[in-house]
Structure P
Amino acid sequence: MTIAEPSAPSAPDAELYIDRVEAADDGEVSVVVRCIEGPVRLGARFRSIPGSAAEIDLQVIRILFYRRSVTFLDPVCTAMVTLRGSGALHLHEAVFRTIRGVNPARP
């Protein structure tokens, strides 16, 4: 019998440029973003702010594109994105910077 090795963490395939923070508390943040790399899909997890020591673990729970709820955001498009998880308040430090993450696996 062989034991399967755990899969390596995925390389970032989702990147958002943070234009501004609209609302934030300790567990949830709504930000106006531009998609830099993607598409970024619902469920994408963001765990780093390049150039920052801040630790985040935020998941996309809502994407509003022209005030309509969508399931993904294509590169160069701008939208309001709500993320939930730890480190939400660190996104105030990330304004005019990017966050990198990984989209959920496709079913």
Structure Q
Amino acid sequence: MFNWKHYEEKLLAIRSYLEGSAFYSPDIEVKLFLPGSEDFELEKEIPHLKVHFYIDQQRNRTRIIELFEYYLEKDLTELIKILKDMIEEFVAESESTEYGGG
């Protein structure tokens, strides 16, 4: 198990960027969870993003993106790009499933 606290500064920068960013539509919510916080849900002590894509007022899809050490070792700019790509892929998959693409 890696020590996520070693990457705490980078994680807080990611939180600031992703949670405060306007590059998503109002249908997408991203939140970073750190081990030890009140609302942390995973059994493993791995920081993670919880992404909600709201299809409409009654339906949404959720994806958890675990931030393993091999991600956190990357440069902040590269890591944010990877996370944005993962989020965009999740939204595209959700839209495809929901709107008849498979």
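Quick one: relative contact order in percent (Cα under 8 Å, 6 or more apart) came out at 20 when computed from one of P, Q, so which one is it?
Q
Assuming -12500 is helix-only ellipticity at 222 nm (-39500 (n - 2.57) for each DSSP H run of 4 or more, over all residues; to 500) as calculated from a single structure, say which of P, Q it is.
Q
Say we calculate Kirkwood radius over Cα pairs in Å for every structure; which of P, Q gives the highest result?
Q
Computed from the coordinates by the stated procedures, all read-outs in this text should not be read as laboratory data. Just so it is clear, the structure is predicted and the values come from calculations on it, not from any experiment.
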